[in-house]
Structure formats: C-alpha cells, structure tokens
Structure 1
Amino acid sequence: MRVAVPAEDKEGLESNVSGHFGRAKYFVFADVEEGEIKNAEVVEVPFDEHGPGDLPNFIREHGGDVVLAYGMGRRAAEYFREFGVEVVTGAYGRVRDVVEAFIHQALEVDPHWKERIEEGKEEHDCHREGHNHLH
C-alpha cells in the first residue's frame, strides 16, 4: 500500500501534514508493507497552478492508494473515489505519526476540519492541546 500525505516541507516523515491540500508543494509517499513503513519518498508538486483533477492524477501517477490529508475539497475527493483511492480527512500532526496511526487503525482526526477551514481558523487555532501547526 502506498500512502500519500501533503507535507509542509520536504523533510519527509518528519514533516507536518499540510493544512492546505491544494497548496501543498510537497507530498510524502510512504510505502507500507506488513504493517510498517518500509520506505518514504518526498515528491515536489510539479506545477504552481493546478486545475480540477491535477493533484489526484499526480498522486495516482505516483502510485498512491490512500491519501491522508487535513482538508480537501469535494471535487478532489470525488476524483480520488473515481480512481479507487481512499481518502481520510482531518489528519494532522507529523507525517510519520499520522501514517503509523493509520496503519494501526488508531488515527485520530480533527472532526471540525471543515468548520476550521470555512472560518479560516486552520492557521490560527493551532494552540489547542495536542494540535500541531497546520500551515
């Protein structure tokens, strides 16, 4: 299984999940086998501007089976469903922790990510307990 996660920077598994799926400049692709991360690759998004379907195609071209993201628009989620790619939203924190929690079916997601994005709080509400920076 190959898990794709939008990242804040190019530090791979040590990066934080980007709070802005469509604006992430990097994606971490983690290869998972037998319940463990076996390899991780950081891929820079090859375009500055993108249209509908560009990021889902980019992730599919890099073999993504699952996307773990903080927030994602409805259209992008629909493209992933059409491609047979599983999407989990509300994921936040360090990429390694998010992928490992997903593997072990223990991923805790922010149930309020939609409201935070709509209200513009995803950048300013980062100080709640246990919540990592999301920009």
Structure 2
Amino acid sequence: MGSIVLPHLSSGWHVDQAIMSEEDRLVVIRFGRDGETECIAMDEILYKVAEKVKNFAVIYLCDNSQISDFNKMYELYDNMTIMFFFRNKHMMCDFGTGNNNKLNWVLEDKQELIDIIETIYRGAKKGRGLVVSPKDYSTRHRY
C-alpha cells in the first residue's frame, strides 16, 4: 500500500526539483525497484511514518531501474536505499556501519525511522552535514 500512496518521482528532473525546492523540510528519498521485497517492506514503514513527520520531512519514492541518472552519482547498488537531503544538500548520518551516505537496510520499527528522520532534521537545521544516528547499527549483523 505504501508504494501506491507515497509520491513517485518519475524523472531525474523531478528528483532534482524535489531536492532543490524544499526549503524548510528534510527530503527523504527511497531509491530502489518498486517490486523488490525490501522496497515493499520499507515503503510500508515510510507510509506509516509519513503523516507523523509531515511537518519536518517529505518522503518520495524513486524507482532507480526507470531513472538511472543517480545510480552512479550516489552509488545506488543496493536493492533499497534511503537518502536524506536538506536545502539542496545531501545529509549524512553515522549509523555505525561505515557508510554515512545512506541507509540501505529495512528498518523493522517505525519509531526508529521517525527518530532517525528527526535527528537528521535537527542536525540540518543547525547547519551540520553529518549527524550521529540515535541508535548504533554496527552490531545489526551477527556472524
């Protein structure tokens, strides 16, 4: 349901406009293929939090199999990737995983995502380009 209701960006121009035109809110873009199971699961979480974060964040979906303009630029090689932008600037978040540019796994809890979005927004409002995630995900994978 989430991938149907959330707005889709249909071209590279639309992605650029979404990133550049938003002045006061964080832009959250989920890159991935709409049919992937990871994307479907994450879209549901994004849909559930969209109403709660609408005052400080806007959420978009981008199918990078149709729009490949950003695949190389943002290194979009995973099935599902979430990136954050504020006032035409890419916002980075230290999740403890070594990759500060994006979130590339499915979050199970919608409150975790709300906390991440809120933390990035607060850091962005203070002029920071890199914020530390409220939760450390370095131990997420146990081998």
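General remarks:
- At a computed -9500 (helix-only ellipticity at 222 nm (-39500 (n - 2.57) for each DSSP H run of 4 or more, over all residues; to 500)), which of 1, 2: 2
- Rg and Dmax of the Cα atoms in Å from the coordinates reads 13.9, 43; which among 1, 2: 2
- Label whose coordinates, when distance in nm of label points 7 Å out along Cα→Cβ at positions 42 and 106 is calculated, return 2.7 (choices 1, 2): 1
- Structure responsible for 19.9, with mean count of other Cβ atoms within 10 Å over residues 26-33 calculated and labels 1, 2 on offer: 1
- When distance in nm of label points 7 Å out along Cα→Cβ at positions 58 and 90 is calculated for each of structures 1, 2, structure 1 gives the greatest result.
Here, each number is a calculation from the coordinates, and none is a lab measurement. Everything quoted here is computed from the prediction, not taken from an experiment. Cβ atoms are built from the backbone, for glycine too; each structure is taken alone.
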